[in-house]
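Each structure below is given as structure tokens.
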Structure P
Amino acid sequence: MTEQLVDVGRGVHLACEQIGDAGAEPVVLVAGLGQQLLSWPTEFCERLAARGYRVVRFDNRDVGRSTHLRFRPRHPLVTMARRFHPDQYDLTDLATDTLGLIDALGYRRPHLVGISMGGMIAQSVATLWPDRVRTLTSMMSMTGARGSGRPALSTMRLLAGRPSRTRQESADRAVRMFRHIGSHGFPFDETWVRELAGEGYDRDPSSGGVARQLAAIVRSGDRTAQLRAITAPTLVIHGDRDRMVHPSGGAATARAIAGARLETIRGLGHDLPRDAWPTLVDLIDTHARRGGQPELAGSTDASSTS
């Protein structure tokens, strides 16, 4: 597993890692808002790779070791009023970055798995280039529709807090945030959260990219109509304890995509707790294997299980 910086076009370079056998089916994992490739834990990726996949994880633009844009982000309140910097990008740009990475790595039709904002990016890739996505798994994500998937007010207050200025502040902030939005139905591993936050700070101590990524989500608006164009077999995973993206966001996503199947996991919030890994790996693997078979593609209806 070696990190590499890949030219994906338009002056953007993405940092990525690949895990698993080089000849195995590719699974591309797309990270969420402000999250680096580290947010897909190494052991989680190794478990998925052990099922027979070549797992790719990467930093989206503006976080980690990928290209950072230099314009100053607008205040979140200004962003929510839909007043954007002239150079502000949107989810289509992030999806184009992702496709550029897929092309540069030499993959034709990978399985796409996106979490939170990464789910929105993966949805956009599947919408714009349907012939390039073998299966789609959208986790803890939403369509952008106003009536669904909104964060809790308590979560909004935490998000509006002052950005971290030191490694210690970054770790403390991560603990506060994930104690709030994390999976209350699973054990909370504070030591691991602190270690991950520290590693992330070491790779990228800046914070402006998060605001620019948030503006990309807001600028993209309601994508419900576009999602109806998705033809890839789609699995939607959401937790019933998610305070960052309300579970209604997952339900709306499943309704918008023809044949999508919704899996609701009790106790899961807006994170990837270790005790949930076996269930999540099983779901992703089973969907990839079934969805890769033409006779099964799009054969199930949106439903919810626990």
Structure Q
Amino acid sequence: MAGNWALSRRRSALERRGAIFDSIRAFFRGKGYLEVETPFRIPAPAPEANIDAIPASGWFLHTSPELCMKRLLAAGYQRIFQICRCWRDGERGVRHLSEFTMLEWYRAGTDYLGLMEETEELLRAAAGSDCILYRDCRIDLSLPAERLTVAEAFARWTATTPEAALAAGSFDDLMVEQIEPNLGIHRPSFLYDYPAPCGALARLKPENPAVAERFELYLGGLEIANAFSELSDPVEQRARFLQEAAERAQNGKLPYPTADKFLDALKDLPDSAGIALGLDRLVMVLLDAESIDEVVAFTTEEL
């Protein structure tokens, strides 16, 4: 009975979650996007050093639908989106689930700056209002979002630079402890132009190849989405994959097969941008929930 009570008391949150998903789908349909579904189990994930896929019958549960969706872009699809389940090994906490729901969308003929504008529109559509309250933060969605480069953020809130932090191995710690708590407090924040090593699948800025055309969206100090202008050079992408694979091997992590079909398709990828948005986290913010557990039907521990 106690277990059933834990499930039943989430009814209101799940009803609101469903309404948010309906609003998101209506938003994309109104903009001419095609909703697609791609396989959950794939032979070769992107070999990202800090993200671990879960093995499944000799293949892997995808950590993101990114590789398959980019193959659709390369096949001529101009605007596509997907709401799907994703899996990442070892991720669990008040803001993390190892199985979670992702929204991804990709658009040809734009870059990461274009996606910033579209993301702001989506937030207002999903929230259904111009203002949300999350953890005592009043976040005004009617205001233009803050746009801050990673270099500017490090200069404002740390005593070092992104490059020096990467060299010292402290980049992620400084982001979590000193920068992220200041982002998205009174309006959404876009943190953009990451150091090139932090954008394994992102295009580099033509005028400054030390920087990747990548942004992350923050609401109330919480990272909600990750986006970038897409890299379309198969030679460069293969080299980056090899570098990430070498780092995984150095850290004793499970090796992956090479995603050859994805790499072969990149030669046909148009100028485009894509974004991955954590829907459980977005619902968590919109419902002012303390834990991600409050906005999903089941947690892993309840199964």
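Each value in this text was obtained by applying a stated rule to the coordinates, not by laboratory testing. These figures come from a predicted structure and were not determined experimentally. Cβ atoms are built from the backbone, for glycine too; each structure is taken alone.
24, 23, 13 is what came out when semi-axes √(5λ) of the Cα gyration tensor in Å, for residues 7-126 alone was calculated for one structure; which of P, Q is it?
Computing semi-axes √(5λ) of the Cα gyration tensor in Å, for residues 7-126 alone on every structure in P, Q gives 24, 23, 13 only for Q.
Between structures P, Q, the calculation of distance in nm of label points 7 Å out along Cα→Cβ at positions 87 and 183 yields its largest number for P. Taking mean count of other Cβ atoms within 10 Å over residues 23-30 as the criterion, the highest value among P, Q goes to P.
When you work out FRET efficiency 1/(1 + (r/R0)^6) of positions 15 and 239 (r between Cβ atoms, R0 = 25 Å, to 0.05) for each of the structures P, Q, which one comes out largest?
P
Among candidates P, Q, the computation of relative contact order in percent (Cα under 8 Å, 6 or more apart) that gave 20 used structure P. Looking at FRET efficiency 1/(1 + (r/R0)^6) of positions 151 and 287 (r between Cβ atoms, R0 = 30 Å, to 0.05) over structures P, Q, structure P comes out largest. Ranked by distance in nm of label points 7 Å out along Cα→Cβ at positions 199 and 231, structures P, Q are led by P, which has the greatest value.
Between structures P, Q, the calculation of FRET efficiency 1/(1 + (r/R0)^6) of positions 71 and 143 (r between Cβ atoms, R0 = 30 Å, to 0.05) yields its largest number for P. Distance in nm of label points 7 Å out along Cα→Cβ at positions 47 and 159 computed as 2.8: which structure among P, Q? For distance in nm of label points 7 Å out along Cα→Cβ at positions 47 and 159, the value 2.8 is produced by structure P.
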